[in-house]
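K.L.:
What follows is a set of structures to go through.
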Structure P
């Protein structure tokens, strides 16, 4: 059974049933340890008290909020539990929204929602009703020391929950320049649409892999064997001077690639 990150009840209206959340995905990267360059020994993180000028044990550490320069309020974990909102144990649906109303920019992390044995029927009923109406559920849940606004959507077999950023957390200042007023010729638009069509295909996420990780793993293998490091050539992009010509060349390259027979792998 996958690790449970939250456990409580899911309710909509007067219908309530027990559920649990488990992480739907996690990043898979190459992990490095910090070493002392001189002798390649592991470096240990040390908690240090500036006032007493000595290292201390983790058990001696507490949380503190700085409300003024050098002035802190100590907050214990037990005290944080006392002020946890009802959403710490109850995932209550606040409203249902249309799928197209939810901008993916708000999505943060994804979790699978699993129903306990006593909640299988209302769980299945909620999922089917959401599928038939084309609606997502918006709710709130408290976990990992903060309250989240979340979107619950039906998947092929169950329900998936996505924690979301609050509007105040979006970096709107970093958004791209508005392009709605930009003018295009009919020929430019036609070529751009044709290029999109040549690149269109069914979504198959399993065909994509982390090339950077593969390169790092190869680098590690080559260094272990004392071999030469295979350097990856980086593409050199040039600014587009003639957009029509760039689109034509792109289309021609795609057509040529489709006509070329696939290379046979060496035995």
Structure Q
């Protein structure tokens, strides 16, 4: 009887998980369809950093070199928007699946992480959109030359697909990298790391973060530094929050 009960419980959980996943996928599919309808407007929004950087040059344009390139670009825009908007909904469905099996204090411990995850991702994306991309574009445009300097001018003719791929890659890279405090706090919560250890390995982390920034971003110093510096600040913030978590845990142990 006990085995049958366990099987029923497992089957019920699997059905609940499948329902949550299907619901999330349907929502993402719905957002994808809506996003494709407004793909041109979304693309214009993503294009704004480049448009602002060259606003004083009316002859600037974007080009495509394949018949299907713009169509594929709009599909990428829709998919990007669907993931961006659908991720919080997916996290909400995940929370609804695991929350019934948690104690009240466990819910209170996990809820801040679920809330901070999309917020940090959004902050990373905003950093790319409003600061890193405008600086990077100006840096890349500085390599243009005129006939006064060379026999033939060197001028940027940016491709639609390549620009979109660049800004989406940077938004995802910064957004995922900004999850560092969440990861370190979770590791601190379960006792894998502590604030003292994080301070001791700081010099190694600096090297790792700059290496990670070099891998995730284009090969230019603007975007690499633009990712590495915020990550270092987030790492220092993580040390403080892990220390606060340790103090709270110690206080709870003393009260117990």
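K.L.:
Assign the value 1.2, calculated as distance in nm of label points 7 Å out along Cα→Cβ at positions 30 and 230, to the correct structure from P, Q. Numbers along the way, then the final one.
P.N.:
Working: P: 1.2; Q: 3.0.
Source structure: P.
K.L.:
The value 19.9 for mean projected area of the Cα convex hull in nm² was derived from one model only; which of P, Q is it?
P.N.:
Working: P: 26.9; Q: 19.9.
Only one of P, Q returns 19.9 for mean projected area of the Cα convex hull in nm², namely Q.
K.L.:
Additional query: Match the computed value 12.6 of mean count of other Cβ atoms within 10 Å over residues 14-21 to one of the structures P, Q, and report its label. Walk me through the numbers before you get to the answer.
P.N.:
Values: P: 16.4; Q: 12.6.
Here the read-out was taken from Q.
K.L.:
Same structure again: Have a look at P, Q and say which one yields 21 for relative contact order in percent (Cα under 8 Å, 6 or more apart), as calculated. Provide the component values of the computation, followed by the final result.
P.N.:
Working: P: 16; Q: 21.
The read-out comes from structure Q.
K.L.:
As an exercise: helix-only ellipticity at 222 nm (-39500 (n - 2.57) for each DSSP H run of 4 or more, over all residues; to 500), calculated from one structure in P, Q, equals -26500. Which structure is it? Please list the in-between numbers first.
P.N.:
Numbers: P: -7500; Q: -26500.
Only structure Q yields this read-out.
K.L.:
Taking Kirkwood radius over Cα pairs in Å, for residues 102-157 alone as the quantity of interest, name the structure among P, Q where it is greatest. Mind showing how you got there, number by number?
P.N.:
Details: P: 12.8; Q: 15.2.
Largest value of Kirkwood radius over Cα pairs in Å, for residues 102-157 alone: Q.
K.L.:
Moving on to the next point. Out of P, Q, which one gives 2.7 for distance in nm of label points 7 Å out along Cα→Cβ at positions 22 and 182 as computed from the coordinates? Let's see the in-between values first.
P.N.:
Numbers: P: 4.5; Q: 2.7.
It was calculated from structure Q.
K.L.:
Work out which structure the value 9.0 belongs to, where mean projected area of the Cα convex hull in nm², for residues 38-141 alone was derived from one of P, Q. Show your work: numbers first, answer last.
P.N.:
Details: P: 14.1; Q: 9.0.
Computing mean projected area of the Cα convex hull in nm², for residues 38-141 alone on every structure in P, Q gives 9.0 only for Q.
No lab work stands behind these numbers, since they all come straight from the coordinates. Computed from a predicted structure; not experimentally measured. Cβ atoms are built from the backbone, for glycine too; each structure is taken alone.
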